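Every number in this text was worked out from the coordinates using simple rules, so none of it is lab data. It should be emphasised that the depicted structure is a prediction, and the values quoted were computed from it without experimental measurement. Cβ atoms are built from the backbone, for glycine too; each structure is taken alone.
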Structure 1
Amino acid sequence: MSTRCNIGFYEKSPTKTQILKPEALLYKHSDGYPDTENGVVGFILPFLQKFNEKRGLDDIEYASAQLMHFMIAESNAGMAKWWTEQYQSEKPYEPDFLGYGICKPEFLHWDIEYYYAISPTDLKVYEVNMDWGAKKMQSKHFKLIDTVKI
């Protein structure tokens, strides 16, 4: 089973009631757990810090696009290396075009386990427990588990 997550971008650090209204929304289909070494936080935090230093995370259009590009490029590079080592094949690795997506800001996936809220000042990490009987995602489904300063 995949550990799905959404990554939302905000002009300022969102309150719990604002969490459902990101300016931009990305989707990661697997390995969405928040571990700081091998998970999403450890993976995207250095990128966010560098982007913030060079351009500023208040530039949501570029920040979200560049983070998506970074995640896909790193994933494809890792898979290509694994493919070569595993199969020692001369046939090059071909991406399967799955794993990442851009969502409508109002469409948080109902089956995510984690949510990452990115603002110019911090990265908030939420555990998401969607009530299977609920008709739509609500702020009560989000439990803040960590806040990392950028």
Structure 2
Amino acid sequence: MTEVLSAGEKAPDFKLPSSTGGDVSLKSCRGKSVVLYFYPKDDTTGCTKEAIAFTDLKKEFDKHNAIILGVSKDDIKSHDKFITKHALKIGLLSDIDGSICQAYGVWVEKNMYGRKYMGIERSTFLIDPKGRVKEVWRKVKVGAHADQVLSSVKAS
């Protein structure tokens, strides 16, 4: 059963293969704010818009000592194609077995046109420099989401 993670809790640690090479862990990001966003699939309409929005604001996040990491169940090869195709400047992590999606409570039952299936609920977690969840956005609508997250990072 998937747990629901809330603001104020210790963020579950992770160590996942990264599009930037090697593995990235939450522990390796200590001292920085971490924008950890979960998305369903590389190179789909909403996921592409979200990744481009975070890429467009990356310099602003950098100014506020925040790192942006996108997580999906796609493999690194898929991430690399996605990054190249859209000139993304953010790190993408591969959670092939879904264990981190489970730990963050984003692996949920979905319903599309009456068909039920399991998938990633588009969600974002702002994690403070000490590894605690500062803010959570669930069932994210892409629109101005990256701007909302940046506003929260600036207010931290």
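When semi-axes √(5λ) of the Cα gyration tensor in Å is computed for each of 1, 2, which one produces 21, 18, 16? Mind showing how you got there, number by number?
Working: 1: 27, 19, 13; 2: 21, 18, 16.
The value was obtained from structure 2.
So semi-axes √(5λ) of the Cα gyration tensor in Å, for residues 28-99 alone, computed for just one structure, reads 20, 15, 10; which one of 1, 2 is that? Structure 2 accounts for this read-out.
Taking -8000 as the value of helix-only ellipticity at 222 nm (-39500 (n - 2.57) for each DSSP H run of 4 or more, over all residues; to 500) derived from one of the structures shown (1, 2), identify that structure. Don't skip to the end; give the middle numbers.
Numbers: 1: -10000; 2: -8000.
Going label by label, the one that fits is 2.
Using the calculated result 3.7 for mean projected area of the Cα convex hull in nm², for residues 12-51 alone, pick out the matching structure from 1, 2. Answer for the origin of the read-out: 1. In this comparison of 1, 2, the computed figure 21.4 for mean count of other Cβ atoms within 10 Å over residues 36-43 is attributed to 2.
When distance in nm of label points 7 Å out along Cα→Cβ at positions 4 and 68 is calculated for each of the structures 1, 2, which structure yields the highest value? Before the final figure, lay out the partial values.
Numbers: 1: 1.7; 2: 2.9.
Comparing 1, 2, the top value of distance in nm of label points 7 Å out along Cα→Cβ at positions 4 and 68 belongs to 2.
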